[in-house]
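Pasting the structures here.
What follows is calculated from the coordinates using simple rules that are stated; it is not laboratory data. This structure is a prediction, so every number in the text was calculated from the model and none was measured. Cβ atoms are built from the backbone, for glycine too; each structure is taken alone.
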Structure 1
Amino acid sequence: MGAARSQGHRPPESSHRSCTRFMPGPWQEVIMKQLPIMNGAVSPAVRDEILGTKRRPVVLIGFQNQGNLGIGYLASTLRKNGYEVEVIDFEIDPDLILERVKFLDPILVGFSLIFQFYITQFSSLIDKLRDGGIACHFTMGGHFPSLSYEEALAHAPNLDSVVRFEGELTLLELVETLHRDDDWRGLQGIAYRQTDGSIVCNTLRPLIESLDILPLPDREFKPMSILGHDIMPLIASRGCSRKCSFCSIHTFYRAVPGKIVRLRQIKNVADEMRQLYEERDSKIFLFQDDDFPIVGPMWRKWTLSFVDELYRQDLVGKIIFKINCRADVVETELFEILRDAGLYLVYMGLESGSEEGLEVLNKGLSVEQNLNAVNTLKSIGVMFQYGFMLFDPSSTFNSVRENLDFLRTITRDGDLAATFCRMLPYDGTAVKDQLAAEGRLRGDVTNPDYDFLDDRLDGFFREITETLNMVGWIHGVRSLSPKLDWAWHEVAVTQHMFTGVKGFGLYRDRLSAITKSANEMLFDLVEELSFAHEAGRPGKLDAERLDFECHELTNKLLATRNEFVLSNQATMLKVLGVEEVETV
């Protein structure tokens, strides 16, 4: 149901908050919000009195752990038009969700499916709600149901409809139609199953021409935080003009009539940041644009004018922000201007260190451009994160080692954790269609996969994956590489938000040494296995030794990081306006 999030208008927090310790995000246990529920049946009259309305509300269910702007835009659009909306975190206990939905007695429940891997879990929840007596309209939105609506309806037979592509206006019209008790089946942008089992897809609703007609997203989620600062997501644009073969984003926006990329008005973006800064003390912003508007003269002008507006609104020096962009837009002059205005972190999808790999992925980039972008950001002092696919459908043992050489180059100075993944063939991507045509596509919707051209690579990848997953190296927030990545993210925040800390240079040096050790150990492991499998002699890794070394590095990282933070805790808490409370 479109792209969006949630900006609940909570009152500003007190300038003095209590805390005992200053612990890092990915090492904390996540405490999920428990919804208030009422035992026993609740009459409509009692429910209406509690909710303050006789209009049946709308319930939206989706992942909220990192802030779901998609749901936020849907919720704010409905509320602007007079509808009560309750947003429920998908990760809450299903029994609690059922009880809450029973109490609310909504006219519609909407499910926001971000990744196709979760269709089975969403279908299970949908079935549970139906079996529990929830008889209202069920709809679903997101990239996968938009692009593969027939599969979504097949996997979730208790759905009534799918809201395809940008969902704000379609969902609003659907809710209005249900409230009037009219027939909703003719609405634009809807797909549904008829009583005979056949699937109907109505005329697509054009993309929203002006994003500025939308109200600001409601933000009811608890945002991620780093060193006591919330990381607040927002968007400056929607759409992507590129055509990467492994990505469904451009397919999503090209499948519908309308302008593919739309930019918000500059003042509206800065006003939103100003409002969040004043009302919620937000100082770190994450632009979730698929491709921040930089490429080309027109978008470059937009970005420079945006910087001017940040200065005009006196936000420079008070806030910092992260963007996503491609390597070919990174150039010194522009990014120095962005840096001086608050740019502290850049995410780039580098994806491959080989020319053939970049061509297969249809990146429209060269290895030289990737390296130039990395070197430019390092030279001007802007930290970056990256996406990288060590394996893709064209991979050979030589290309894997070429990719390792590229990763060694960009991580050599130790300020960047090594990380990589395997390209997966998502629905709606050109690479999935190509693999299917070649007879190499494997798996299913929840586990898409493919065969390599050289079957020795299948065993190679399997051994790497099983080993690294077992010891906890790359994937999962509690693994070593994500911890290193988070520690460097904290470094980027510290040098902008906590300028009075002591021992910062020494801490960076120690963190760099740990990162170098971890990276080299990982590279050597993968390279050694590549030669073994290529020679037809699969390696027999000493998993216990690797597990020990990984945990030793992890413990060293945690000890080093926590020593630095705790030694500067008083300074950091003072910056945050938080009273330090002694533990008993």
Structure 2
Amino acid sequence: MPRYERDPSPCPVCFAPGGTGGTCGDCGWCPLPEGTPTREQERRLESAQRMFDAVAAARISPVEGRDLPYIRSSRPSDTEWATARRYAQVDTDSAEGFRDRLHQVLAGMPDQGRLSIVEAGETGITVTVVGVDGFGLPRSRRRPTVPWRDLVPMLAAGPVDEPAGGPVDELRFRLAGGFGGVDRIRLWAELERNLTQRLPLPDGHQIMPVCTASGWPVPERALAMLGRGRTQDPPTRLAGGDVAAVVSETVAALPLRGHLELVVVRVDRRTGQVHPDGVRLFAAGDQVGTERSLTFRCVHPHPDGTVLAVATWRDDGPRVLSIGSVHLPEGEHRLRAVLAGAGRIKFLDPAGITPEHRPWSELMATLPDRLAPQVAELDVVCLVDLSGDGSAARRRLAAEFVKLAARRLPEPGRLRVAVIGYGRHDFRMEAEDAGVLQGKWLAPPAAALDTLDRLRQVWTDRIPSAPVEDALHQVAKRITTIPPERKVVMLTLGERPPHPPRDDPSGMLPCPHGHDWGSLLRRVQRHPGLLSVAVLDSAEHLTPAWRRIGGDALLRLDRTDAHKLAAVTRIVVPESGRLAFPLPASEG
């Protein structure tokens, strides 16, 4: 049995549920007297119905609405249409006012708070959730719109989607208050049921209702249902406002809740260990448009560039907000950035910053355990065996190494090179005191290269040892004159091991001068931070003596070039020791 056969008849004008037969509380219609209505009474009813429908039509369009086919009776007269347009007008809020109100609510939201902006418009209801995450950054997420045809299917009698410029559909007319013939009791029950099922609002969320179909009864009734027990604020009525754009702009314009920092690495002064940290770039309370700058240092720059990452930190680590990379030389550089929005950073300087797409875990994996110390001043002591077929190759490698070091340390005085070439002992009685050494003590790189070029090769005998100990004696005498802050690399290039200081079970002839290579080596190694590297022609003469002389690195001549020597002596940092992140200006 139809609903209206059980309940009192609805109002014939607005179809509000019937009451006691008196004046309609919704539209003010005064019922006709009992009996057959006169033609005048029928015209009065038709006029009231037409006027009621005209108001709904005027809400949709103050121009095209007058010609809607859903208006009962006939087309409204000019006077009726003017009255309908006046009744359809409602007070609305400006987009600026809505933005200010939203800004105030979001600014006062606690950490990890949530705000659900419920927007009821002409096509349906859309919920935008704005929250503050665990890092104090606002985030908004706009959910898909739930269309009215799903919320009030009983009103969807006509087409819902019309082509641009086409007639306004019947559904919109009903939503705007064209309730003629609509069972409003069933309508509100259906709306409430579907709102509960399709638009559940999470507990704990603040609710901000917004109506962009201002004055339309169904959207405003839906907002009242959703806000029941959740908010006492009336809906914001927007005329022509883009809620999504306003929310996005407002969220982006919020001041910072927490500090934003440039990710840097710090170096433990005692152990040299490297760990990530941050240097403040933007402070809590900074507004969008704030520009900040700081100075950082590049030390051992990574070949893939220096990573400039801005992050906000919590106990469990950083959340990276903006990340780029740029190729910079060693030294100090200036970073300049502007706060472009909530958690959005735009780099201004240095020039050439490009987006960095590598995963954060991969970037962190590039960090070395320890930072290789920078070489400020370097003395290279080259001990070169001048005998045998490998003499030319030894001198050539030494020269290439000196040239590479000179490119690394081009400033005058930063690099000095000593060249000591040793030949062989002459054990004939009349020649025991003959000199076996050639070369020059510490000199500029160019002079050292000239010395290397002028070294004379000596002929080889069958004695299986060489006067390495005589060369060590010269180094031990003079190394004490080198300031302790200068890095020293002793590079020995040879084949045969040193003579023992005296007869021993090895059967090798002792040094005619009694030089004890082991004792001399210990004296040399007392210099702070000295590196001792040996390059041998082959492993044929690899003895305990060579293992000690090459205590920091023992290499083969045919497998070694200047770059490898530079890496093992830490003059040039290997890729595994390079830094993808900057250091604070106070470090490095």
Top of 1, 2 by Rg/Rh (Cα atoms, Kirkwood Rh), largest first: 2
With Rg and Dmax of the Cα atoms in Å, for residues 130-361 alone derived as 26.0, 86, matching label from 1, 2: 2
Structure from which 14.1 was derived, mean projected area of the Cα convex hull in nm², for residues 346-489 alone, options 1, 2: 2
Read-out helix-only ellipticity at 222 nm (-39500 (n - 2.57) for each DSSP H run of 4 or more, over all residues; to 500), computed value -8000, structure in 1, 2: 2
Among 1, 2, structure where FRET efficiency 1/(1 + (r/R0)^6) of positions 402 and 426 (r between Cβ atoms, R0 = 30 Å, to 0.05) as derived comes to 0.75: 1
Structures 1, 2, by distance in nm of label points 7 Å out along Cα→Cβ at positions 114 and 506: label with the highest value: 2
Which of 1, 2 leads on volume of the Cα convex hull per residue in Å³, for residues 306-417 alone, largest value: 2
